[in-house]
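Pasting the structures in now, so scroll down.
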Structure 1
């Protein structure tokens, strides 16, 4: 046999990595995590890899390319069960877990593609909101929605879930299509923002602004009723209940949920406690007064 065709009995780490199609650094990492036992070293104190090590490296490469985590590969090789030609190297359970992971990843990729397509179609950040919310806004005239409107809907979606955000979108539809109402909203918003830390909670301006907010909300609700938007809300609730029969009555459980993405869910209370708003005591008192007025209004009508 020609000497050039005689295979070596052992090879150095560089040749091993080159043959397997990985890097020497990867092989060193396999040693560090216990995936590949340390081989014997030559007289020059360098690692030498023989047939058994190379076979193991080749299988590691194949399994890693299939998406199996290194920890799972190590577990498979540690399995004492013998593996014949039709054996599974102890990876049956690992492959089952991997398949579940890949299904979840495919769902996540599809979700991302859908979001990108929505954003391209709708041409703004509206496309990043959930379909339930975005579909209610996409027919509005260009420029009629403000960034602050989308910001608020984004927060509501995160705090209380897509259904509550979709219903709340009615408010911004009314503001976007009624310029006079938008002006009134801006005026009340500015008055509330003026209730800073220099204003005490018992300052007469707090009650005055609360009365203005209450009157504005009544006017807004009247516009929503007269324009037929309220019927749209009812239709939305009916369609949502048909698609999500278990969620309409438990809206507090919608907050922070992101199905299939491995993120921890939050209750509405937890979500509200985690979202900062730089509101002064005077402004918080104003909100309380508005709630009291609304409660009184509901009991007298």
Structure 2
């Protein structure tokens, strides 16, 4: 029976776990995950020939999605995995980093090597959150520190569905609906260098072509002839640090790379706003941060 079907059948199984460190079990990561009841990921590991690697590897950390997370996967996602086993394999490896880390040892905004030989970012949200939390590739760590003989298991809320191996600049360049903003970066090498820096984390709130076209006639064309002003405008869309939407709280004020400009976070129901611009497609992960697509060119509030 195909693993995608098997995952569906077992995903409703419950696991029993606490946030305390489980010590001296004498179990490797695979057997510990089995004892904890994470059958869906283990079946995926079997299907992608990852099980033996997990058993034999020393000093690894597995970020394991819940069975319910697998159950909630859409049919198109399952179809992609069935059609592209290479990507499916990479994705399961992407849930494992090299090195044995307790949760307290995971560093905010740090990139870790995965078994896929790609990099993954850890984000911790503390300052404005009612309850601080840590994300693994935008999937919240909900239980942690299960110790195996060859590493640790931390439980994450969602299956990570994409490998974030493009920079923000690459991601924008490949999206035809963002071509005007990308064209703006071509006259400002400093902004291109910033968004192409794989190691430095940023959040980009990028307006669509439609948003830019809605500016007063000739505005963007004039900016394209004025690199200094274009620099100020573009930098007003870029925030230092990685902020996925679940790390933003109503009333948060975000400092942009344009030191004179700040952005204010708003929420109306389940809709996220940055100043008066609505985020229409959020949480697009990149190697060096995250991209949120907005429906207006941002006119940042100027600091006093």
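Read-outs throughout are calculated quantities, based only on the coordinates presented, and are distinct from any laboratory measurement. Since we're looking at a predicted model, the values are computed, not measured. Cβ atoms are built from the backbone, for glycine too; each structure is taken alone.
Could you figure out which one of 1, 2 the value 1.38 for Cα Rg over 2.2 N^0.38 Å, for residues 240-279 alone was computed from?
Working through the options, I get structure 1.
Which structure, out of 1, 2, was helix-only ellipticity at 222 nm (-39500 (n - 2.57) for each DSSP H run of 4 or more, over all residues; to 500) calculated from, if the result is -8000?
Answer for the origin of the read-out: 2.
From 1, 2, which structure was distance in nm of label points 7 Å out along Cα→Cβ at positions 144 and 288 = 3.9 calculated on?
The read-out comes from structure 1.
Quick check on the output: 0.00 is FRET efficiency 1/(1 + (r/R0)^6) of positions 40 and 192 (r between Cβ atoms, R0 = 35 Å, to 0.05), derived from one of 1, 2. Which one produced it?
The correct label is 1.
P(r) over Cα pairs in 5 Å bins from 0, in percent, for residues 48-199 alone computed as 2, 8, 15, 18, 17, 15, 12, 7, 4, 1, 0: which structure among 1, 2?
The read-out comes from structure 2.
Suppose you compute FRET efficiency 1/(1 + (r/R0)^6) of positions 160 and 216 (r between Cβ atoms, R0 = 30 Å, to 0.05) for every structure in 1, 2: which one lands on 0.85?
Matching structure: 1.
Determine which structure produced the value 4.7 for distance in nm of label points 7 Å out along Cα→Cβ at positions 72 and 152, calculated from the coordinates; the candidates are 1, 2.
The structure behind it is 1.
Consider the structures 1, 2: one of them gives 64, 22, 19 for semi-axes √(5λ) of the Cα gyration tensor in Å as calculated from the coordinates. Say which.
Of the options listed, only 1 reproduces it.
When mean count of other Cβ atoms within 10 Å over residues 112-119 is calculated for each of the structures 1, 2, which structure yields the highest value?
2
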